[in-house]
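What follows are several structures.
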Structure I
């Protein structure tokens, strides 16, 4: 049996763009992707703190250091620029793996940049 367990999370980033006329996905600053352990094309869940919307999509690499968080395609209808979202990735693990797993959770600043410290 496998359990679907929190793998990583980017907690409370600001949507910087919403591009309706684009093939669906979410574009994420590559620095944030690396810090959270997200891979390009990986499935993620997006939770919008402003309106309660939830959606599932996949990751596209954004320019490193740009702070970009852009909802693309139909997902652009689920958020407005300035909304605060949480980006969540899950992984399948055995109960033994899940029992010792520590998810990666990052807390970027108000400009979607990694906090040094």
Structure II
């Protein structure tokens, strides 16, 4: 398997474990709709949290969270709209980014709550 896929999966596992340790319930992982994939869909305090996980092994091209551009945000929002519709969720939603920087056996995880707002 390609190393970048291993890195991404490791980052997603670290992110999932972080959310679980903070009292979040994981509703779905790698949920897809059209061309969009939502890495983790969590639930806490009656809020559905759509979480994009970005994992990198270096910052030469920017921080991991810098790679969630406007195009990616729109795909996430479109997929989230479908998920909300399917689940008939009437409450609040939030879009988070979990940034994971892996250096060998060590990692840094940054959980950015309310990372972006859906743009109309």
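Laboratory data are not the source of any read-out in this text; all were calculated from the coordinates shown. Only a predicted model underlies this, so the values are computations on that prediction, with no experimental measurement involved. Cβ atoms are built from the backbone, for glycine too; each structure is taken alone.
State the single structure among I, II that was used to calculate relative contact order in percent (Cα under 8 Å, 6 or more apart), giving 45. Derived from the structure labelled I. For structures I, II, which has the highest computed value of distance in nm of label points 7 Å out along Cα→Cβ at positions 77 and 93? The structure with the largest value is I. State the single structure among I, II that was used to calculate log10 I(q)/I(0) by the Debye sum over Cα atoms at q = 0.13, 0.22 Å⁻¹, giving -0.49, -1.35. Here the read-out was taken from II. Could you figure out which one of I, II the value -2500 for helix-only ellipticity at 222 nm (-39500 (n - 2.57) for each DSSP H run of 4 or more, over all residues; to 500) was computed from? Answer for the origin of the read-out: I. 13.2 is what came out when mean count of other Cβ atoms within 10 Å over residues 29-36 was calculated for one structure; which of I, II is it? Structure II accounts for this read-out.
Looking across I, II, the calculation of FRET efficiency 1/(1 + (r/R0)^6) of positions 21 and 69 (r between Cβ atoms, R0 = 30 Å, to 0.05) that yields 0.95 traces back to I. Among candidates I, II, the computation of mean count of other Cβ atoms within 10 Å over residues 45-52 that gave 13.6 used structure I.
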